[in-house]
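**Q** Structures are listed in the sections that come next.
Nothing in this text is a laboratory measurement; each read-out follows from the coordinates by a stated rule. Because the structure is a prediction, the values reported are computed rather than measured. Cβ atoms are built from the backbone, for glycine too; each structure is taken alone.
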Structure I
């Protein structure tokens with residue numbers, strides 16, 4: 001392999017190693033304007049998309065410890081990687097595909113587990129991390145709120161009885 005291709009392969013491998021997830025998409029027919037818009041949207045959630053050469057990406061995936069991608073890489077391929085929320089990047093891809101009908105998600109990896117296109121779409125339907133944190137905080141907060149209300153009930157009832165007695169007198 002030529003030195004230039006080795007450098008590109010090393011760059012791909014570094015991206016894959018530093019990202020907890022990646023999605024492989026087919027961007028056939030996607031023009032420059034929509035591709036720029038997709039990049040902008042992905043950047044907003046901490047992800048990025050890069051067009052890759054299939055043969056070099058196969059080598060990079062193997063070097064970074066991902067399972068052999070073999071014949072799954074055909075046609076025009078781009079890879080979405082990121083440092084943050086995998087579900088947010090999948091959500092951006094799903095909404096963008098609904099608007100422009102391109103790119104088509106082929107498969108993805110979360111950690112070392114492979115997901116098909118349907119699983120990536122299901123991942124996109126999950127609530128965001130902020131929503132999940134808020135729900136968890138609400139669940140943790142509910143017993144404390146209930147306890148405080150129960151503890152305050154006798155005192156408030158006593159105060160109401162004293163107020164009623166003072167108004168009668």
Structure II
């Protein structure tokens with residue numbers, strides 16, 4: 001992994017590569033309410049979470065993606081951020097913040113920090129960001145970035161969630 005991503009600091013956050021010491025926080029925070037407007041569902045079990053998150057850690061080690069834990073200034077886990085498809089022309093961003101830490105501006109702060117670092121090696125890259133049109137905070141987050149609005153993808157997931165995902169291309 002590139003040393004650039006070992007630890008990133010913003011005004012109030014510490015962003016570090018995800019480690020299994022955050023597994024329990026991730027598992028309990030990534031609940032039905034958090035995933036209401038997201039494609040993934042909450043994990044069925046702690047072991048299921050462990051398997052998927054280990055796959056993400058392994059993909060990060062291979063340079064295929066970035067997978068970060070977002071911590072507040074006290075080292076408390078507040079969410080995660082992923083950059084999928086690093087080998088692609090347009091990688092995809094994913095972020096979630098646990099309920100107790102929402103509405104504090106952490107999502108934008110974390111995205112801006114990671115995008116600033118990515119800009120050092122990928123200065124002209126646009127990133128895919130999707131948000132359900134009913135998820136007002138996620139839709140508002142996009143307006144803080146440079147963005148190009150793309151199509152809306154309406155579909156039903158395997159678990160029965162009806163999503164209306166607005167796709168954006170974003171940059172810092």
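**Q** With relative contact order in percent (Cα under 8 Å, 6 or more apart) derived from the coordinates and found to be 26, which of I, II does the value describe? Intermediate values should be presented prior to the final figure.
**A** On the way: I: 26; II: 20.
Value 26 for relative contact order in percent (Cα under 8 Å, 6 or more apart) corresponds to I out of I, II.
**Q** Another question about this same structure. Which of I, II yields 26.0, 100 for Rg and Dmax of the Cα atoms in Å, as computed?
**A** I
**Q** Compare distance in nm of label points 7 Å out along Cα→Cβ at positions 18 and 122 across structures I, II and report the one with the greatest value.
**A** Values: I: 3.2; II: 1.7.
Ranking I, II on distance in nm of label points 7 Å out along Cα→Cβ at positions 18 and 122, first place is I.
**Q** On to the next question. Matching task: 3.2 is the computed value of distance in nm of label points 7 Å out along Cα→Cβ at positions 138 and 154. Pick the structure from I, II.
**A** The correct label is I.
**Q** By the measure distance in nm of label points 7 Å out along Cα→Cβ at positions 34 and 50, tell me the structure among I, II with the highest figure.
**A** Max of distance in nm of label points 7 Å out along Cα→Cβ at positions 34 and 50: I.
**Q** Here helix-only ellipticity at 222 nm (-39500 (n - 2.57) for each DSSP H run of 4 or more, over all residues; to 500) was calculated and came to -20000; which of the structures I, II was it taken from?
**A** Working: I: -20000; II: -8000.
Among I, II, the structure yielding -20000 for helix-only ellipticity at 222 nm (-39500 (n - 2.57) for each DSSP H run of 4 or more, over all residues; to 500) is I.
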